[in-house]
Every structure is written in C-alpha cells, then in structure tokens.
1. Starting from the value 1.5: which structure in I, II was distance in nm of label points 7 Å out along Cα→Cβ at positions 21 and 37 calculated from?
2. Taking 3.2 as the value of distance in nm of label points 7 Å out along Cα→Cβ at positions 29 and 45 derived from one of the structures shown (I, II), identify that structure.
Structure I
Amino acid sequence: MSHEKNIFVAGHKGMVGSAIVRRLQKLGYVNVVTATRSELDLLDSSAVQTFFADRKIEEVYLAAAKVGGIQANNSYPAEFIYENLMVEANVIHAAHLFDVQKLLFLGSSCIYPKNAEQPMRENALLTGILEPTNEPYAIAKIAGIKLCESYNRQYGRDYRSVMPTNLYGPNDNFHPENSHVIPGMLRRFHEAVINQSSEVVIWGSGKPMREFLHVDDMAAASVHVMELPLQTYKASTEPMLSHVNVGTGVDCTIRELAETIADVTGFKGSLVFDTSKPDGTMRKLMDVSRLSELDWRADIDLKQGLTDAYAWYLRNLNDARS
C-alpha cells in the first residue's frame, strides 16, 4: 500500500469523516486531502470535478452527508433527500471521470425495512417498507449503494459501501433538538448534574433495544474494508448486494443505555420513563457476520466509548452546546 497517494475524505469536519482522517494519519498516510464547505461546495458538480482535477485525487472516503435525528428528518425531508443525493452523485461521478479506481461510500442502517428480521442482514435491502420518519434519507443512502454498484458493473470500478449502526463519539452533534440518542442523553444528564436535578426523563418505556458503535471503531472498519484485496472483498459480497454492515453485533435496552450514561456522567438521581412518548421500533441490530468473515470486529465497549464521548463533550463544551 502506498502511503503517499492523495486520499480525499469528503466530510472531514463531521463525526465520521474526522475519525477517518485520524485513522489514516495514525496509519501513516501523509496526503490526506480535505476541504471545508467554504472551500468546496459538494452540491456543485462543476466545482467537485475541478477539485478532483486540481488535487489529483487517487482514493475517496465519502463520509459527507446531511444527517440528523427524527425531528430533523421529519422537519426537512426535502433537504435530506436532495442534498444527500446530490453530494453522493457529484462525488462518485467525479471520481469516475477522473479515473479514481477506489472509493468507499458510507451509508446508514436505516436503509433496511422498518420490520426487517433481526439481526438485519445485508440481503434485507429492498425487501420491505422503510421507516417513514427517515425514508428520504434512507432512499438517498440506498441510491448511493446503487451508484457504486452501477459504476462497478459498467466501468469495472472498485467502489465499496459500508453501512454503520448507530454511531457516537468525538465531534458528535449535541444539539438539544437535532441530536441522536447518545449525544442528546449525554447533554441532558450532564445538565441534570450541573443543575442538581433529582430526575431525568427518558422518552418511552426504556425497553427498545439499540446497537451503538464508537466512531473510532467505525473509522477503523472503514479503512480495513477499503484496504482489503479486491478479490477478498468481492468473495464476501455480490454484484447487486455489495455493501457490508458495520456494528458490534451487540445491543442494549434504552434503559441500560440511560443507566450507563448516568454512571458515566455521575448523575445520582432517578430515571423517569415517559410511556406517553413512542418507543419506535423495538429492536434494531445489525448482522455483522459478513464483516467478521473479513476479519474485523469492534474493539471499544459501550461504557469505554461513552466515557470517551463525554470527555470530548466536556473539553468542547461551548461548541458542543450550540
């Protein structure tokens, strides 16, 4: 492997992109190429193509995306489908035009049907109705997988896709309304400690089960999958089913998650479960047997990962609270 090739990480300011940059630099890659939104508008196809030409890009990690929680997805469905479709189409097409042979597209576990059999295997894709609250985002991510597959089939490219479970860690979004469950809980429990609150209210019964993966593990898995020999990767997938799940293969209840976060943040009060609020899908667990066969497994357990995420939040409190 050449450690001097020009590797473009699209979305390097985000949680996943920044973790991939850290991972590549740790492994000794010296030409990691990045661009802020003001430097490169990924919605502008002409600008993206000029960037690829000028920077002589040789490999791509496509981690750029418009992301958010349930409320954000419900409030801005048009932006979620349009922006994600345009970004992935512009980057993947530019990669092909400028003869970039290797690209890794990062998707999401929400690509799977709402009532998919648990744990969710890769072949559950397109077998049922999607969760309505984030369907536009999921459709865009499915399109990204199919873009990669189509360029592979027609032009012999080596464009791969990984589908992570719920991610958390440094550079997460801790916004009080638009965040996902772990950063939202970390913030609420922290504020409860600061305000000496006697209780923290959790939406739902606490019974639904969810799987969580630290973003540094996601970055490690992404680089691992990208660097696999082509024949090894292809042997584990299919031309029309080429994506790989990335997760821990282990889940926990929302109650267990809340109890662990209370421990990590030092909250000593009571947990109150508001059963008037919806639980959502009762279980979402990824089948990671394909990834295990490719010789990769998660390394960071939940409490260790939550401790790291909370430490990052405390170090970046002013920015994280915005």
Structure II
Amino acid sequence: MSSQRIYVAGHRGMVGAAIVRELESHGDCEIITRTHAELDLTDQHAVRAFFAHERIDQIYLAAAKVGGILANSTYPAQFIYENLMIQCNVIHAAHMADVQQLLFLGSSCIYPKFAPQPIPEEALLSGPLEATNEPYAVAKIAGITLCESYNRQYGRDYRCLMPTNLYGPGDNFHPQDAHVIPALMRRFHEAARAGTPTVTIWGSGTPRREFLHVDDLAAACRFVMELPAATWQAHIPPGKCHLNVGTGKDCPIQELAQMLARITGFDGRLIFDTSKPDGTPRKLLDISRITALGWRPVIGFEEGLQKTYAWFVTHQGAWRG
C-alpha cells in the first residue's frame, strides 16, 4: 500500500514548518509542499491546476497572512483579502479534487472580545470582535464556515483547530509586525546587548494571555487528523467542526515580560505605555473537548521560551534591520 500524500500549505511559516517536522517524525507519508513562488494560493486558477495535477490524500491548511496588533491595524485590507482568498481557493479546490480530509488552522481571535472565560467553542459569533484584528478574525470565521458547509453539503471530513497565541522556532521577530513574545524577546535581547536602561511595552501589562508552543500545536494537528471520523464527530456538536487547542493556563503580559527579561539577560526597567491599546482583557481557551479526546500539551512555558530564545540567538541575522 502506498503512503499517504499529505500537502502542507504554508510549510515555510512557523506553524507549517512545525507540522512538517511532526509528520516527518511519525509514520510513513509523502509530504508535498510548494513555496509561494511555486504556487500563489491567492491565485484561483493556479491552485485548481495544482490539485488537478497532484494526487493529494490529506491537507494541512496552515498558510495565512499573520501579524500582531500593529500589522493588523495598518494592513486590514490585506489581512482579510489574502486570508479569504487562500482559504476559499484551497478548500474548494480540495473538494473538486475529491480530497476527503483537510485540517484548517484558525485562531482564538475568532471569539468575541468579551467572551466568557475560559472561552468555549460555542462562544463563536456570540458578540462583537476585538476591533484591532477584526478583518483577520472575520476571514478565519469564514474558513470555519467553509469547512462546515462542505461537510454538510458534500459529506467531507474537514476539521478545524483554533489555537491560542503561538510561539516557537521560526516565529516572526520583525520589530513592527511581530506578535507579543517574539517582539518582546527581540527588544529585550537588543536592550541587554546594548546596555539600554529601559524597555517600553505597549499597554498596561494587565491583560492575560495564553501561549502554546508551536510544536505542541503540530502534535495536536496530527492527533486530530488521525482520529477516526466517528470519534471526532462524537466530541463535536452536530454541524460544527472546530476545536480549541491551548494550554488551559494564562498569565499577565507583565509577568511574561519579566520572564523574557530574565531569559534574555535584560536587567533594566520595564515601562508600560498605557496610551497604547491593550487589546482583549483576557483570552483563555476552554480546551476540555480536545483533552477529553486524549491530547495534552507537553512543553512547559519557561522551557518553551528558553528554546525559542536559543533558536532566535542562532538565527537572529535573518531579523536584522
């Protein structure tokens, strides 16, 4: 019997690369990848031609335009357009090519700004979104609805995971576009090396955030994809197809900053700029459904941060400027 041909969309990103590592370390499969230069996922005709030519058995849809608060606020049109196009093209072309199994990666930002804590899957579409990343969130909600619709109309087995805030090797450490962990890690690293006395952090430091190491997410992706359809459906409400994935624990941004300062060797003063937005006050996911299925994260937070910092130090030349 030939091995499965698995297409990982977005294999050069942090999440996609982690999924490739996970798949390579488990089982017999042929991993199919394409760079952006080889296949532009926003190009409908190119995506259809790719699926028509390749025999794909399974898809991990990790390709997306992502960024932090500043990037989302500055480029809202790109965030909604590119993500909608990628999702629509890949999911529809997968269906047309008779690909039965697909995993779509979303984000915890799909949930309302003031959702109950911890956030259950049922909170989706129950209130207004956080304004700073609404275009991205709307695109991801559309991706979930696409998967639900193809499942309902065509009997597909398209599943969705909504991870909490991610970090790890391969993250984006760009000073303007990065999420909170890589942005602070780089800032503290550079301040420690330059002997800068202070580091300024956006917001009050009081919002609480949950963080998941990307290798734990990759393990969750493989775990969910390998579940028998009957087991998956028994844990998902009828007509739905998304599960939360996280650690079930959160911490204040101030505590995160202090931990990163310690890891990077920065011993100066932290200044919290309260004129800048805090974003959602708290965002902790209810992960009871996925843990009931048998998955749990294994990488401790400080351990994960230390490993990520070691990766950054080794690769920091790629992030200069």
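Every number here is computed from the coordinates shown, using simple stated rules; none is lab data. What you are looking at is a predicted structure, and each value in this text was computed from that prediction instead of being measured. Cβ atoms are built from the backbone, for glycine too; each structure is taken alone.
1. On the way: I: 1.5; II: 2.4.
Answer by label: I.
2. II
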